[in-house]
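Visitor: Have a look at these structures, which come just after this line.
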Structure P
Amino acid sequence: MPHANAELITKFYEAFARRDADAMAACYAPDVRFSDPVFPDLRGGEAGDMWRMLCESATELRVEHADVIADDTTGSARWDAYYPFGPSKRQVHNVIAASFTFKDGLIATHTDVFDFWKWSRMALGPTGVLLGWTPFLRGKVQSTVKKQLAKWRAKHGR
């Protein structure tokens with residue numbers, strides 16, 4: 001029988017596959033910390049709202065997860081996201097390694113790791129090929145999505 005925290009991770013990704021961001025956010029502790037190469041430091045409600053924003057805008061998202069492992073304190077999984085990106089609808093297949101810690105039966109920290117340069121080549125085309133490895137482009141993407149999340153949160157009264 002899987003550990004309860006492995007079941008929690010599975011529940012999170014099954015909700016993601018359905019684009020049910022509220023169910024995803026319900027897996028998080030109120031003071032959760034989330035980080036990935038695009039959203040490097042989200043805390044509390046920001047993390048759930050990031051998923052709400054992404055799920056709301058994702059019209060052709062497919063999510064698959066595998067290799068879920070967890071114990072009382074830590075866990076991990078691999079997940080793949082398939083989606084068209086931006087106005088040009090460039091096809092992206094992002095492979096992500098996720099790690100988790102848990103508190104009181106909920107996810108306390110969630111860190112996603114993926115190859116930003118590989119992602120930027122798929123998502124941004126020639127710009128990603130030329131500049132995807134640079135801190136400049138990563139910073140530009142982070143700044144853009146931070147503003148998008150702030151705008152989304154303001155629009156939804158958060």
Structure Q
Amino acid sequence: MKRSRLNIYIDTDHERRLRELAATQGVSKSTVIAAALSSFLSPEGQERREAAFARRLDRLSGQFERLERDQNILIETLALFVRYEFSISSSVPEAHQEAARAQGKARFEKFVEQLARHIQRGGSLVRDIHTEIYPDEKLFFSDNSSTGES
């Protein structure tokens with residue numbers, strides 16, 4: 001097999017790792033590079049890369065589907081709350097507005113405290129709602145869902 005000489009520039013970290021691999025395998029750096037290039041250019045190497053991309057795209061698609069589902073749940077929850085709140089709340093007379101503001105501020109502070117505790121415990125209203133609607137479905141809420149992995 002005819003060989004050609006190439007002069008290339010690589011990062012110093014890559015050169016160090018190449019040198020270590022060649023020493024570990026007991027071969028020359030040229031042999032390691034030739035094998036890596038052969039693998040990269042081979043149809044099998046291309047198929048492996050395409051399969052890896054397909055897996056990554058599948059994982060990203062699942063993550064986007066979960067984000068879309070969660071966003072829809074949150075939008076519907078907010079819309080339902082706003083409709084409910086507007087339908088039951090009445091206007092406050094001028095004389096009672098200061099007391100109503102103080103009560104609203106206290107309620108909001110309590111809400112924020114409860115939300116913080118819920119989040120610190122790892123709670124998820126979206127998860128609770130989804131589990132209530134689909135009790136047998138574990139797909140979206142595996143142990144890796146918080147890390148974004150499927």
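Every read-out reported here was derived from the displayed coordinates using simple, explicitly stated rules and does not represent laboratory data. It should be emphasised that the depicted structure is a prediction, and the values quoted were computed from it without experimental measurement. Cβ atoms are built from the backbone, for glycine too; each structure is taken alone.
Visitor: State the single structure among P, Q that was used to calculate helix-only ellipticity at 222 nm (-39500 (n - 2.57) for each DSSP H run of 4 or more, over all residues; to 500), giving -13000.
Guide: Details: P: -13000; Q: -24500.
For helix-only ellipticity at 222 nm (-39500 (n - 2.57) for each DSSP H run of 4 or more, over all residues; to 500), the value -13000 is produced by structure P.
Visitor: Quick check: 8.5 is what I get for distance in nm of label points 7 Å out along Cα→Cβ at positions 47 and 95, calculated from one of P, Q. Which structure matches? Before the final figure, lay out each step's value.
Guide: Details: P: 2.6; Q: 8.5.
Working through the options, I get structure Q.
Visitor: While we're on this one: Compare volume of the Cα convex hull per residue in Å³, for residues 15-70 alone across structures P, Q and report the one with the greatest value.
Guide: Numbers: P: 99; Q: 109.
Once volume of the Cα convex hull per residue in Å³, for residues 15-70 alone is worked out for each structure, Q has the highest.
Visitor: Of the structures P, Q, report the one carrying the highest value of Kirkwood radius over Cα pairs in Å. Can you show the working numbers first?
Guide: Values: P: 16.1; Q: 22.3.
Of structures P, Q, the maximum of Kirkwood radius over Cα pairs in Å occurs in Q.
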